[in-house]
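S.K.: Presented below are the structures under discussion, each in the form of structure tokens.
What follows draws every value from the coordinates through simple rules; no lab data is involved. A quick note: this is a predicted structure, and the numbers were derived from the prediction, not measured. Cβ atoms are built from the backbone, for glycine too; each structure is taken alone.
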Structure 1
Amino acid sequence: MPFCALYFSDLGYSTAQIGLLVAMMSITRIIAPNLWGWLADKTQRRMTIVKMGLTVSLLIFIAIYTANSLAVMIMIVMGYTFFLNAVMSQFDVLTLQFLGDQYAKYGRVRLWGSLGFVAAVLVAGKLFDIYELSALPHVIIVGLLVASIIPWTLKEPQIETTEGKNHPSIVFVNVLKQPSTIAFLCAAILLQLSHAPYYTFFSIYLEGSGYSRGEIGFLWALAVMAEVVMFTRTHSLLQRFSVRTLMLASLWIAAVRWTGTGLMVENLVILLFLQTLHAFTFAVFHAASVDFVRQHFPVQSQGQAQSLLNAAGFGAGAAIGAYGSGMLWDSMGMMTYFIAAIAAAAGALAIWYYIPSVNEKDSHATS
């Protein structure tokens, strides 16, 4: 992702086309996670879906070498991400199932994905300072190949099915209709929308401000290292604070982060500090969101619920944000980050007004 926009730019695509391509990656997250989530809940074969999703996404991505037009590139991007998105939500559910009663340790497992990101960005940043960005597909294919092999070493977790008065799907729909759930999903959409100028144009923004590709890779890596450190602490945070408090903190901090990014990109010291706020704008909100879903939805519908979260935030929010920032970037530039800050603040207001406050001491007990 950090070098995706630069890669498309080197291929000659305009900022509007780059925004469209990045949006296509997110659009598949609106449909695909819900489809795969429904299938996973119905079959309870989540690990099988993970294996299939990674393998097929690898095979489709290889076709990027044949992309000779925007239309072909869009088809490849959508096909690749459609199957890759079969994996994301189900990994969250699988992790919680493997952890069982130790669900609060989710962050300590999730941080390994962040460490992988840091390693990839640091290595790629140096690599692309030496070689052309045309090497990007080679790097992604190697990563996908390794990722597609690893799940074959794992088995499906054993879970107990519970019988209740209401069918899980009925409970799922009832929970979905509650104002607090709607507000939660809206906040997830707005937060990811606010991240869109960062994910789509941050590298271009930095390069235009005089930063080298190695420095760009370091700034991305710093953000994710902060995320890694925070994931080691989310266990304690979830025990001490309610998910409402953690989500509110994340959204307000996001508003501050994007405002500062728009104003202070040339001040390296401040930019370094702002990148560390990714610990809150991603790690804390993500861990709190996963726990919100765990608390509010029936266990047999966890796949659909986590998929819905990903579809709302990483799908709809990211797609709207990527396309919108692509349309605005040429004319507004850094002002796009101020719009992102407003979106994050709006998400905080949705949480504030529609999710009831609970006593922090009782938040862990009620979960």
Structure 2
Amino acid sequence: MKEQLKNQGSTMEEAGDDREAIEQLRSSYARIRSELGKVIVGQEEVLEQLLIALFAGGHCILEGVPGLAKTLTISTLARCLTLSFKRIQFTPDLMPSDITGTEVIQEDRATGTRAFKFLRGPIFANVILADEINRTPPKTQAALLEAMQERQVSAGGERHELSPPFFILATQNPIEQEGTYPLPEAQQDRFLFKVFIGYPSYDDEYAVIDRTTGQSDPHIQAILSAVDILRYQRLVRRVPAAPDVIRHALDLVRGTRPNEAGSPAFAKKMITWGAGPRAVQALVLGGKARAALHGRNHVSVDDVRALAHPVLRHRIVTNFSAEAEGYTSDRMIDDLLEGIRPYSTPLEDNERIRKVLST
């Protein structure tokens, strides 16, 4: 009995510490957004999704037409954090060793002996900007797979661990597709989010022109260190998710699979391959990070639904019927969210309570 009370007391103390840590994370999140706002105008949803992915420990693809500050956004985010940052410009002639590193023969001047030494490539950093990732052949794209999933690089029969936190932000240009190499589905699945960057509003674009054509040179202050980020990433995983929230995430993902019993009619007609289990993990973990960034110590269904588009859009493979009718993956996700409702929405709760009280 004493042992149970002791365990219960330690659990309550940990919960209290987590609530305080969540409030600290919310404050840090607001400060980072403020620093990013010195350089990046608007794009509120994009910035939020990038930071959710960071604290969830995942990677992101950013897609948008040229000139929408994709690269600037990533480099500014790296300046807000005291992390090492490397940019890799992907080109058709880029080789895997240009990313991961290579072994060279090095001679010891004192003894005259020669030995192989591994020279680390740019992948050995905390934040990696993989610029125009679809410009390089699949062989070079695949060099990122092990690093993204295992947080390590294998070379010369040895494993070289990557220092955490490790965050890959890849960019793509959707306009020019000639001479590009679309990422295979297996590699796309390893990105937590695919984030679309659209054109700014009139007022935001005016502010961009006013800033970038003047003498403005904002100073970006570093907010968090690597130790802070790793601590907050562990905190995010401790945020509880109710069974109904997990079931709703599972229903959304299973609804994208055409051969699944009970999947929507449009999925059976227009989807070749649906999302896999990683999508459910991304919805739940991303929901936890979103809740913590907003100062809440539990995940809601709204957190999961808010991330359905960046989680699912790159994990749905459409067929010819969808292309012929102009049915995009985002439109399918809209229909999916409309057709698959949460198990218990607040409105339904109120109705149920009112019925109970009336009887």
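S.K.: The value -15000 for helix-only ellipticity at 222 nm (-39500 (n - 2.57) for each DSSP H run of 4 or more, over all residues; to 500) was derived from one model only; which of 1, 2 is it?
M.R.: Working: 1: -25500; 2: -15000.
The correct label is 2.
S.K.: Another question, if that's okay. Name the one structure among 1, 2 that distance in nm of label points 7 Å out along Cα→Cβ at positions 98 and 266 of 4.8 was derived from.
M.R.: Values: 1: 4.8; 2: 4.1.
Structure 1 accounts for this read-out.
S.K.: With Cα Rg over 2.2 N^0.38 Å computed per structure, which member of 1, 2 shows the largest figure? Can you show the working numbers first?
M.R.: Numbers: 1: 0.96; 2: 1.12.
Going through 1, 2 one by one, Cα Rg over 2.2 N^0.38 Å is largest in 2.
S.K.: Given structures 1, 2, which gives the highest value for distance in nm of label points 7 Å out along Cα→Cβ at positions 130 and 242?
M.R.: Details: 1: 5.3; 2: 3.7.
Of structures 1, 2, the maximum of distance in nm of label points 7 Å out along Cα→Cβ at positions 130 and 242 occurs in 1.
S.K.: Any idea which of 1, 2 comes out highest on FRET efficiency 1/(1 + (r/R0)^6) of positions 194 and 306 (r between Cβ atoms, R0 = 25 Å, to 0.05)? Let's see the in-between values first.
M.R.: Numbers: 1: 0.70; 2: 0.95.
Greatest value across 1, 2: structure 2.
S.K.: Here's another thing I want to ask about it. Comparing 1, 2, where is relative contact order in percent (Cα under 8 Å, 6 or more apart) highest? Before the final figure, lay out the partial values.
M.R.: Numbers: 1: 32; 2: 20.
The maximum falls on structure 1.
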